[in-house]
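In the part that follows, the structures are each spelled out as structure tokens.
Every number here is computed from the coordinates shown, using simple stated rules; none is lab data. Quick caveat, the model's predicted, so the values are computed rather than measured. Cβ atoms are built from the backbone, for glycine too; each structure is taken alone.
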Structure I
Amino acid sequence: MKKQELIPIGVLSKITNVHIQSLRYYEKIGILKPAYIDMESRYRYYSFSQIKIVEAIQYCVELDIPLKDFNIFISDSEQTIDYATLIAYGRKAAYTKIEAIKNKMKHFDIIEHDMLHSQKCKENTIVTSFLPQKTYYLLPYCGTQTEPAFRNIVIQLLKEIHTSGYKAGYDISLLAKFKNNSTEQYVGSDILDYTGEPNDKKNILSIPAGNQYCLKRGQSDILDAPDIFKQYLKNVNSFIAIETDFFSEKYAYYEPDYEIRCIIQ
């Protein structure tokens, strides 16, 4: 094939809407070999038929099919693209991606609910708010969120959640169970799509949907909960407190405020 019949890499980039650096990367990993390389300029040229190969590669890119698997779909010796196999892979990858997007949208709904809830919370004023059900994975921890040990226990917590086969949400909180004169304190992360029975494991705690007493505050100390909520705890033998970051529309990630909650069961 004569050079003038080939497509320069710049033109191929424009007509396929794929960046030149990406085309060079595809060459590097062996899935898009130029039809001709000018030995002086090192410029790459491609045949018109290779446009279809670039399109097939883009199907893989858009559906997160690993490019190391691309050779499953193409035969250089037969100069064919196995569209039947590519479509089967693509459908499976697309369904997986759709489910991931649906789960992410659920996650966004939870975050948006917390942002709306934060608009009700005020410092020095306890408010009552109806909050949705949440399931936490717990590790024992005695301390505040501002101590150096908190970072270490959170890393351990997230690792343990992952190895246990759960998916962590975004809510990392302190939790405390107060009963008579005893207190059990934990650090916890919400876990998404938990399918077990509520509280069927020692390190799983499910907080049902319902009204909670909430207060925004500037410092971390969950053990203040009995004093903060004492007006609601008369004749109450047990309750759960949660201390979480105050999640407003503009989240101060470096020095967050906190929100402490009281759940009477």
Structure II
Amino acid sequence: MCRWLMYHGDKIKMSDLLVDPENSLIHQSIHSSQGAVPVNGDGFGVGWYTSLHKEPGVYKDPLPAWNNQNLISLAKHIKSRNFMAHVRASTIAPTSRVNCHPFTFKNHLFMHNGSIAGFDDIRQEIEQLVKPQYFKARFGSTDSEAIFLLAVSNGLENDPKLAIVKSIEQITKIQAKNGLKESIKASIAYSNGETSYSLKISTIGNEPSLYYISYKDIIETLDLKKKNKFKNGFVVLSEPLVESDSYSYVNNYTCIEIRQNEFKVEKL
């Protein structure tokens, strides 16, 4: 499995969340406390939006995040109102840059933590549902990228929540048709640069772990008052950056929607 973090709000340095905290995402790449495995060293990626371009900037590398000085330097020098980052623990697909998250298509950013049972057996059927104009963006071999492009085919640009839910339903139907257990675990992060979404859908218990917290509470828990003015924003993440009761656990079949100064949690 993997670990990820998504921020949406006022501009902040990416290093405030990715580098500096005790249990930063970079730290989670070598010692995750709530992941299926403690080490997430099969590559990383970060994507961010700025006012310079509609399409996001992306930096990905198949090497471990914990010893990548380029990542640390970039995070300390980039301010963004909307960014996401991911550290990977591969399951089936090989370790390579094209298999690192976040995945992109035009102005879209997408990350996933979880798995599709029997993916190798049903991969072709899933990919056949991806429209040809979007399949051209299929550069890797992960189940995560397959979910993303299937969601794009299902209208992600117009209704992200509906497109992602429909994609998951299509996959479980394919599993059932092939005599496989209808088994999927997914915590998903998606943004188009204006609105960000996170969905948690799992047919297996209440995994994977997922939390949310306001940036106001982040400032309190990380003692950032001296170097940060009060900023509005929200963070959705696989596990807390520090031990604190301020983090809210996201239950199964939940959708989080974040716009500038607006945060909504609803059941699917």
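When mean count of other Cβ atoms within 10 Å over residues 96-103 is computed across structures I, II, the figure 22.9 traces back to II.
Which structure, out of I, II, was relative contact order in percent (Cα under 8 Å, 6 or more apart) derived from, given a value of 16? The partial results should precede the final answer.
Details: I: 16; II: 21.
Source structure for this number: I.
Look at Cα Rg over 2.2 N^0.38 Å, for residues 80-231 alone for each of I, II: the largest one is in I. Given that helix-only ellipticity at 222 nm (-39500 (n - 2.57) for each DSSP H run of 4 or more, over all residues; to 500), derived from a single structure, equals -7000, which label among I, II identifies that structure? Of the structures listed, the value fits II.
Among candidates I, II, the computation of distance in nm of label points 7 Å out along Cα→Cβ at positions 160 and 176 that gave 2.8 used structure II. One of I, II was used to calculate Rg and Dmax of the Cα atoms in Å, giving 17.2, 58; which? Traced to structure II.
Ranked by mean count of other Cβ atoms within 10 Å over residues 24-31, structures I, II are topped by II, which has the highest value.
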